[in-house]
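Chemist: Given below, in the form of C-alpha cells, are the structures.
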Structure P
Amino acid sequence: MLILSGLNSFSQDCKVRVDSLKGKYNGGCKNGYADGNGTALGRDSYTGDFKNGYPHGYGKYTWQNGNSYTGYWQKGVENGMGTLHMMKSNDTAFADISGVWKNGKYSGKFEKPYAVQAITNRVNSVTVNRGKVPEDVVIIVKSVTGGALTIAQITIPKPELTDIQTREGRYATKIDELNYNQIANRYTLKGVVFPLYLTLYFGSERVDIDLMEKSNWTINVVLDK
C-alpha cells in the first residue's frame, strides 16, 4: 500500500478526472484540474505527473489491493515503459512485469522487436519481416546487379554473406543456399537463442541488427555493388 506523507493540506477545488483517484489531491493545478506534479488519494492512489486532471507523464499508481504500476502514462492509462508489481498471493510472490505498455495493456518487453543499428555506405537497403514458426533467422542478400549478364554475356557474381559475429545470443547452425535463386543467396540460422544481436559482413560492407524478441525473422539485404 502506498504511504502518503507530508500531505497536511489537500486542494479540494482542483479536480482529478479518474474516478478511482477522486477524494483528496495535493499538487499542481491549472484551470481547476490537476496539472503538474502531485498526489491523488481516492479508492486508489497516484503520485507523479498530471495533465488536465489525468495521470500523464511519469508516476506511480497503487491499487487498493497493493498492486502498483510505475512508469509512463497518457491521459490516465499506462502508455510507454513501465513496471507492474504484483503483491504476494497465498505466500507466492509474482514476478514484476516490465516493458512497454500501450493503451493500458502490456505490449512486450521492447518498444520495437528489432532494430537496424548501423549500415555501411554501399548497403542499399535492409528490411526485416517476422513470421511465426519455426524460430529461425533467414538472411537473404542480393545486389542491384548480381546475377545479371554483362554485354559480354558474363554473369555478375551475387554478393555473399562472408561472416557473422554475434554480440549477444547465439545460434547452433548456419545453412548456406548459394543457389537460392538467380539473383540472391540465402542463409538460415537455426537453434537461435534470443535476443540475438548480429553483425553481418558482406565483404567490406556491414550491417548491425538486433532481434529482441523470439520469432521467425527474415532479413533482406540489398547492396549497391
Structure Q
Amino acid sequence: MVHGAWHGSWAWERVLPLLSAAGVEAIAVDLPGHGSDRGPLGDLHGDAAWVRAELDRHDRVVLVGHSYGGAVITEAGDHPTVDRLVYVAAFPLRDDESCAHAASAEAAGIDHRGRPDLGAGFVHHADGTVTLDPGTATACLLSDCDPPTITWALGRLGPQPLNTLTQSPTTFAWRSKPSTYVVCANDQAIHPDLQRILARRCQAIIEWPTGHSPFLSEPQRVAELLGTLASS
C-alpha cells in the first residue's frame, strides 16, 4: 500500500490490523523521506524505483496507491510480481499528464464552485517542498473524519516535493495490468468527476460515499475490498 502526498505509511494503520485478522499479509510503505523514513525526499521516478525495489522482495502482490500514490504505482506497477493495481482516489496517469494536470482536456468543464481549494493551502518552502496549512488539510483531506482523527493526522502530515506533482510517469502499468479504481464520491481534494474520468482507464470501478481518506474514516470498507482482491 502506497500513500499519497504529505502522508506516510501511518495512513494505513487502521487498515493493516483488519487485513491481518482476515489472514491477508499486507505491507504499508513509507516513500523516501516520508513517515519514518529518514532518507532524503525524492521525485516521482525515485519513489517508483523505491517501490519496485520493495516489490523485488515479494511473489504476488495487489499494489494499492492513494492519491499521488497512484502516479507512483502507475510507474512501478509493471513489475512482474504485481497481479492487480488498485487506485484509491488516485492518478492512473498517461504520458502527457502529471497529478497537477491530470485529464486536463476532459476535466475542463468540471464545476469547482463551492469546494475548498487544495492549492490555496500550499505553503511553499525554499527547498522546493510544500506543506499544507491545517485548515486546508482538514477541509480537503480529512473532511469526513472525526475530530480526534483529524488532530492525529494533522500531526503526521509532512512536506511534499512540489516536482512530484508536476512529473509524468515513464511507464503505465494500468495499460497492461488488471486494475480497480475506487471513486470517493464526497472527496474534497480531488473532484469526484475527475476521478470518474480517470477511472475509465481501469477495468473495474467502485464508488464509495467517502471523503479523500477512507482508510481513516472507513477502514473496514477499505480492508474488505483489499482482502477480497487479495484472496481472488
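Chemist: Given that helix-only ellipticity at 222 nm (-39500 (n - 2.57) for each DSSP H run of 4 or more, over all residues; to 500), derived from a single structure, equals 0, which label among P, Q identifies that structure?
Modeler: P
Chemist: Let me ask something else about it. Taking distance in nm of label points 7 Å out along Cα→Cβ at positions 62 and 166 from the coordinates of each of P, Q, which one would give 3.7?
Modeler: Numbers: P: 4.4; Q: 3.7.
It was calculated from structure Q.
Chemist: Sticking with this structure for a sec: Compute relative contact order in percent (Cα under 8 Å, 6 or more apart) for each of P, Q and report the one that scores greatest.
Modeler: Details: P: 15; Q: 25.
Largest value of relative contact order in percent (Cα under 8 Å, 6 or more apart): Q.
Chemist: A further question follows. Out of P, Q, which structure matches 0.92 when Rg/Rh (Cα atoms, Kirkwood Rh) is calculated? Walk me through the numbers before you get to the answer.
Modeler: On the way: P: 1.23; Q: 0.92.
This value belongs to structure Q.
Chemist: Ranked by distance in nm of label points 7 Å out along Cα→Cβ at positions 78 and 206, which of P, Q sits at the highest value? Can you show the working numbers first?
Modeler: Details: P: 3.9; Q: 2.7.
If we compare distance in nm of label points 7 Å out along Cα→Cβ at positions 78 and 206 over P, Q, the biggest value is for P.
Chemist: Follow-up. For mean projected area of the Cα convex hull in nm², for residues 102-197 alone, which of the structures P, Q scores highest?
Modeler: Details: P: 8.5; Q: 8.0.
Once mean projected area of the Cα convex hull in nm², for residues 102-197 alone is worked out for each structure, P has the highest.
Chemist: Consider the structures P, Q: one of them gives 7.1 for distance in nm of label points 7 Å out along Cα→Cβ at positions 22 and 182 as calculated from the coordinates. Say which. The partial results should precede the final answer.
Modeler: Details: P: 7.1; Q: 0.9.
Value 7.1 for distance in nm of label points 7 Å out along Cα→Cβ at positions 22 and 182 corresponds to P out of P, Q.
Values quoted throughout were computed directly from the atomic coordinates according to the rules given, and no laboratory measurement underlies them. Note that the structure is predicted; figures quoted are calculated from it, not measured. Cβ atoms are built from the backbone, for glycine too; each structure is taken alone.
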